[in-house]
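Read-outs: derived from the displayed coordinates by stated rules, not from any lab. None of the values given here were measured: they were computed from a predicted structure. Cβ atoms are built from the backbone, for glycine too; each structure is taken alone.
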Structure 1
Amino acid sequence: MALILNIETATTNCSVSLSKDGETLVLKEDYDKNYSHAERLHVYIDAILKDANLNLKDLDAIGVSKGPGSYTGLRIGVSAAKGLCFALNKPLISVSTLEALARQVEVNDGVIVAMLDARRMEVYSAVFDFSYNQIRETQAQVLDENAFAEYLEKGKVYFIGNGVNKTKTLITHANAVFVEDKLPSANEMSLLGYNKYKISDIEDVAYFEPYYLKDFVALKPKS
């Protein structure tokens with residue numbers, strides 16, 4: 001039996017789940033449009049364990065969403081996960097943010113494009129087939145009306161994530177399907193984390209860093 005605590009903070013959704021052998025037992029998340037991870041993450045962790053009548057020492061591993069996504073959000077989630085692993089001497093498992101997001105789409109045809117909003121007309125995206133095999137690497141790409149044309153010409157393309165809002169203003173192809181109002185969640189991390197746990201695919205807690213994809217750029221505050 002494997003009990004894994006999963007932490008997802010790559011976007012505004014502060015999400016925590018507790019899973020047993022790949023099945024989500026308890027899930028707490030906040031689809032607020034503002035970042036609240038610093039205030040709510042540890043509150044959610046405590047609440048999850050209380051709901052399950054478990055203690056931190058009962059966990060077998062800690063899973064964390066590795067990115068890409070918000071620089072600050074990822075730092076908060078990874079720092080919390082690493083702190084728990086150090087304190088409890090538990091293994092750290094990293095889960096692809098975009099793969100977990102793609103798994104919210106259940107279809108029998110076409111491809112899935114998981115995409116997270118970046119600056120201006122840019123998104124972080126990856127492409128998966130309907131069995132969730134990644135068929136195009138993760139990229140930071142600037143969108144235009146020809147984006148993903150090679151997939152749209154072949155069949156249905158299901159776009160999911162907070163990059164959908166800007167994408168649907170550019171892409172009008174009949175094969176484009178926009179799955180709106182979805183963010184990465186710790187719920188889909190349960191199975192992915194367990195699959196890694198079974199084969200001991202774990203991270204070095206001391207050296208693990210989030211997958212930012214791009215360097216962090218600090219913006220000047222508006223006057």
Structure 2
Amino acid sequence: MLKEDVMVVFDQDPAARSYLEVILTYSGLHAIWAHRIAHQFYKHKFYFLARVVSQVSRFFTGIEIHPGATIGRRFFIDHGMGVVIGETCEIGDNVTIFQGVTLGGTGKEKGKRHPTVKDNALIATGAKVLGSITIGANSKIGAGSVVLHDVPDCSTVVGIPGRVVIKDGERIRRDLDHQDLPDPVAEKLRKMNLEIKELQRELAAAKGEKQHVGKNL
């Protein structure tokens with residue numbers, strides 16, 4: 001598993017140049033390894049030791065992962081500063097998240113209160129995924145999005161609140177162009193603008209007909 005954690009860095013980050021560089025300098029990798037230790041303490045009910053390990057890791061990496069979170073294989077955190085992963089999070093295999101991502105709760109509810117992220121999902125910079133919701137397999141969350149509801153498999157979500165803008169039954173690419181995300185609000189405004197122009201044309205035509213009839217009378 002440790003080897004897989006290193007290899008996924010080379011797979012996902014074109015800036016990675018050597019094993020030594022990755023092992024010694026990648027804070028996301030350090031946070032994941034520290035979490036694997038803390039999680040073992042947590043499962044054996046050594047809660048205090050688990051929190052100590054996670055807080056030391058947070059101090060050095062800037063990434064906060066609660067020891068209770070369940071994380072699958074080949075999990076990759078790119079850059080990572082400001083990432084927060086809550087206690088009841090469940091993260092599948094081959095998941096990638098970027099800096100500033102929050103997988104958090106929405107209040108003081110009990111039980112399962114954090115997201116479930118399925119295999120091959122990607123969550124981009126600054127996205128907030130809140131509550132006991134599910135992010136489907138092969139789905140992508142755009143940068144800065146706030147997701148409060150379940151996301152189907154093979155979907156792309158953007159906006160505040162997050163809206164599904166792409167959904168199909170085929171496996172989607174795991175890369176995400178953060179500069180060229182669809183904007184559902186802008187698209188809706190564009191459609192409304194076209195409808196208003198059409199209504200204006202119809203109104204103008206109706207006024208023209210009325211004036212023409214008035215002159216004839």
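Listed values, structure above:
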quantity	calculated
Mean count of other Cβ atoms within 10 Å over residues 85-92 - structure with the largest value, from 1, 2	2
Which of 1, 2 yields 3.7 [distance in nm of label points 7 Å out along Cα→Cβ at positions 29 and 45, calculated]	2
Among 1, 2, which structure scores highest (criterion: distance in nm of label points 7 Å out along Cα→Cβ at positions 61 and 149)	1
Winner on distance in nm of label points 7 Å out along Cα→Cβ at positions 37 and 53 once structures 1, 2 are ranked, highest first	1
When FRET efficiency 1/(1 + (r/R0)^6) of positions 21 and 109 (r between Cβ atoms, R0 = 30 Å, to 0.05) is computed for each of 1, 2, the largest belongs to	1
Origin of the value 39, 23, 16, where Cα extents along the principal axes in Å, for residues 13-76 alone was derived from one of 1, 2	2
Highest-scoring label, criterion being volume of the Cα convex hull per residue in Å³, among 1, 2	2
Mean count of other Cβ atoms within 10 Å over residues 117-124 derived as 17.8 - corresponding label from 1, 2	1
Identity of the structure behind -7500 (criterion: helix-only ellipticity at 222 nm (-39500 (n - 2.57) for each DSSP H run of 4 or more, over all residues; to 500), calculated), options 1, 2	1
Test item: relative contact order in percent (Cα under 8 Å, 6 or more apart) calculated as 24, pick one of 1, 2	1
